[in-house]
Structure I
Amino acid sequence: MDSTATAVWRGGLTDGKGELDAASGALTATPYSFETRFEGAAGTNPEELVAAAHAGCYAMALAMILGEAGFTPERIDAEARVSLKGREGGFAITNSHLTVRAKVPGADADAFAKAAETAKSGCPVSKALTAEITLDARLAE
């Protein structure tokens, strides 16, 4: 399966503006800029999109692994917090921290922890990232 997205940028780094489109239509002329990336302005940025991809991919991978272990999750809440930091040679995504809370009937803490760790390393987005990936996963009450 292939996925396609495009970006168009007009202008310089700090005064320019960009638009993102996804072939699926989920993103259509979605604006981004220096301000949305580095100055907290409303709008998206590439790191937010990486975080969304990581959280979504992880939640699906965890559901699959739990299913293979005989559990059907009622709900998986996954958040990815991606860090962009200056390094030698420029900026880099240095970390993606996953915070996961899940309601999984019949699963005990050990089975869930094992599934959560397996999903962390097995998720295709995790495999694509060279950043450190950390995890805080717990069963919900």
Structure II
Amino acid sequence: MYQVYKVLDGDTFDSLALNFNVSSDELVRINGFSDFNVGDLIVVPNNGMYFSYTVMPGDTMYSIANKFGQDLNDLYLINGIKEGDYIYPNQEIMIPNSSVSLYFTREGDTVSSVSDSIGVSVSDIIDNNDLVLMPEQIIVYRKG
């Protein structure tokens, strides 16, 4: 769902938000800072894997999950929200596209065990076999 982007001359959070179809507030939230320099590496959404939903008055994470046919716990993890946290109108929530499946890593997972579990080749998950998986990492893959 995310990729690393190297900041170029002239980039701003606003221009990157427009390029990556996300709000500048979301970019600040994802990265944990509101200023960067040319050459810095920042995290940006990987287009096409998810869409952004703007929370409406009366929405709850439960109602959003139901509306889009998503697992509630997955939405919590994707958005860095804990059960019981408040969400607010105009807040942006990331929703995976229907062509995307999610796998949240657990203690002891390896690329090979995840590959076997989700039925996708290791090379389709990642080209670097030295990847160390940590609990609650998100692995995004296309269905079928």
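Throughout, read-outs are computed from the coordinates displayed, never taken from laboratory work. All figures in this text were calculated on a predicted structure; none of them were measured in a lab. Cβ atoms are built from the backbone, for glycine too; each structure is taken alone.
Quick notes on this structure:
- Identity of the structure behind -10500 (criterion: helix-only ellipticity at 222 nm (-39500 (n - 2.57) for each DSSP H run of 4 or more, over all residues; to 500), calculated), options I, II: I
- Entry that produces 4.3 once mean projected area of the Cα convex hull in nm², for residues 22-69 alone is calculated, selected from I, II: I
- Relative contact order in percent (Cα under 8 Å, 6 or more apart) derived as 18 - corresponding label from I, II: I
- For 4.3 (distance in nm of label points 7 Å out along Cα→Cβ at positions 38 and 86, calculated) the corresponding structure among I, II: II
- Read-out percent of Cα pairs over 28 Å apart, computed value 29, structure in I, II: I
- For 4.1 (distance in nm of label points 7 Å out along Cα→Cβ at positions 62 and 110, calculated) the corresponding structure among I, II: II
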